[in-house]
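Before anything else, here is the set of structures, which you'll find just below.
Coordinate-derived values only; no laboratory data. Note that the structure is predicted; figures quoted are calculated from it, not measured. Cβ atoms are built from the backbone, for glycine too; each structure is taken alone.
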Structure P
Amino acid sequence: MIPQWQKGIVQRVEQATENTRRYWIELPETPVFDFKPGQFVTLDLPIHEQRNKRWRSYSIASSPDGSNVIELVIVYLEGGLGTTYFFNEVKEGSELVLRGPQGVFTLPEEIDHDIFMICTGTGIAPFRSMVNHIKKNNLAHHKLHLIFGTRYKGDLLYEDEMRTLEAAMPNFTYHPALSRETIDGYHKGYVHSVYEQLCAGTPPAHFMLCGWKMMVDEAKQKLLAMGYDKKSIHLELYG
């Protein structure tokens with residue numbers, strides 16, 4: 001059953017990077033907004049006469065905490081109707097219309113293999129939700145690898161938080177990869193070289209890919225070529 005549309009009130013807005021903002025949204029009609037880490041909400045924005053051309057979906061970046069407040073992280077896209085509206089019109093106190101949670105890009109019921117979370121840009125949102133959920137609930141897990149690709153260090157979202165989680169969580173490793181900048185302690189290049197190196201010998205693993213279509217498509221092809229079964233590869237496309 002598709003969730004009903006409901007009201008959302010923007011509680012807080014914070015600039016995360018040069019072109020990315022974090023939005024905290026309260027759902028006053030829902031005392032507890034329950035969702036699975038990795039799911040998304042769909043917003044109905046006043047940007048088009050046709051209803052289905054007003055819909056924009058965003059992964060929930062926060063983890064379930066028993067409240068009715070969720071966090072979304074949104075990147076500005078030049079010429080994009082949805083993000084232009086968000087960046088120009090949506091402020092603290094703004095009212096939105098949304099529905100959710102939806103989506104099946106979620107953790108396996110039992111984390112019985114190493115998980116490689118591979119993302120670019122705001123594709124880190126569902127993985128941030130998952131990792132915090134695993135830590136908060138002390139869920140049993142094998143190794144978790146978060147491989148996050150951006151052009152520059154300044155584009156890395158939630159970096160301090162990921163470093164803190166890495167220090168606090170056994171078997172969680174954060175792998176930032178920079179394609180346009182060389183800095184000690186960061187992988188130079190794209191995300192692909194990171195998981196190719198970690199998965200040499202094709203150990204049993206579960207792959208979750210999230211971000212721009214070009215990266216996701218390329219990663220899927222590379223993993224299949226390495227010998228992984230397509231059932232072990234799950235993906236969520238952005239853009």
Structure Q
Amino acid sequence: MIRIAVVDDDLDMLEEIKYGILRQFKERRISISIDTFTTGSQLMKEIENNCLFDVVFLDIELPDRLGLEIAKLLKDAYRNIIIAFVTSFDNYVYDAFDYDVIAYMRKQEFGTRLCNVIDRIIKKYKELFNKKLFKNSDGQHMAKTQDIVYFESDDHSITIYENNEYRFEITGSLKNLEEEYYVLGFFRIHTGYLVNLDYVFSIEQNKVIVKYGDKFKDLPVSRGRMKALKSAYQQYIRGVR
């Protein structure tokens with residue numbers, strides 16, 4: 001799940017930004033959460049209370065301080081945070097890119113530019129969050145997203161299968177992993193399997209064949225998931241998810 005914050009003191013614009021973002025991610029079937037704030041101080045207080053965000057849509061001129069100041073604080077504290085400015089003002093555009101922002105959108109162009117900006121955010125998110133530390137009672141393992149072939153679930157025990165045939169077992173929920181990894185190119189083909197579409201060799205009547213190295217592996221596909229799998233795979237190979 002991608003965690004998003006929106007900061008704007010114009011309540012009507014705040015709602016427009018929020019629902020525009022929700023609509024774009026819903027069309028892509030990507031899970032997100034959105035929190036809204038009317039001042040930069042509200043956002044920073046929430047972050048100080050350990051509420052972290054992956055993406056922030058930020059107005060430039062806020063009642064308490066400039067959005068540029070907030071952007072600097074965010075980047076200093078969280079190097080990988082993704083920031084998009086949404087503003088009515090043109091005179092900050094060059095200053096804004098000193099903070100490595102993903103976009104600088106004028107409010108009057110928000111509706112027409114948002115789709116493209118969301119695509120860039122998703123691409124950047126994939127680049128930044130391409131590995132994760134998994135832990136179990138015996139130790140821990142850092143797994144790169146591109147190395148994971150599939151997750152297999154047996155009750156609350158999940159096995160991570162990697163392309164070098166390394167396996168690592170964790171305790172958790174496949175549903176939670178599905179929400180986290182969907183945006184990274186994974187698809188839930190069955191109650192017990194979450195597959196990296198990059199390793200799909202073929203889709204057959206009731207199964208998926210994954211290929212990694214010289215190894216082929218058949219994985220079952222639930223009947224009710226086959227149509228959505230084919231659609232997701234077509235989108236994936238066309239580079240639109």
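Using FRET efficiency 1/(1 + (r/R0)^6) of positions 160 and 216 (r between Cβ atoms, R0 = 30 Å, to 0.05) for the comparison, can you identify which of P, Q gives the largest number?
Values: P: 0.70; Q: 0.95.
Ranking P, Q on FRET efficiency 1/(1 + (r/R0)^6) of positions 160 and 216 (r between Cβ atoms, R0 = 30 Å, to 0.05), first place is Q.
So if we calculate FRET efficiency 1/(1 + (r/R0)^6) of positions 80 and 184 (r between Cβ atoms, R0 = 35 Å, to 0.05) for every structure here (P, Q), which label has the highest result?
On the way: P: 0.50; Q: 1.00.
Structure Q comes out on top.
Upon calculation of distance in nm of label points 7 Å out along Cα→Cβ at positions 72 and 136 from the atomic coordinates, which of the structures P, Q produces 4.8?
Working: P: 1.9; Q: 4.8.
Working through the options, I get structure Q.
Out of P, Q, which structure matches 12 when relative contact order in percent (Cα under 8 Å, 6 or more apart) is calculated? All intermediate terms of the calculation are to be shown ahead of the outcome.
On the way: P: 18; Q: 12.
Answer by label: Q.
Comparing Rg/Rh (Cα atoms, Kirkwood Rh) across P, Q, which structure shows the greatest value?
Working: P: 0.96; Q: 1.03.
When Rg/Rh (Cα atoms, Kirkwood Rh) is calculated for P, Q, structure Q comes out on top.
Given a value of -10000 for helix-only ellipticity at 222 nm (-39500 (n - 2.57) for each DSSP H run of 4 or more, over all residues; to 500), calculated from one of P, Q, which structure does it belong to?
Details: P: -7000; Q: -10000.
Clearly, the read-out refers to Q.
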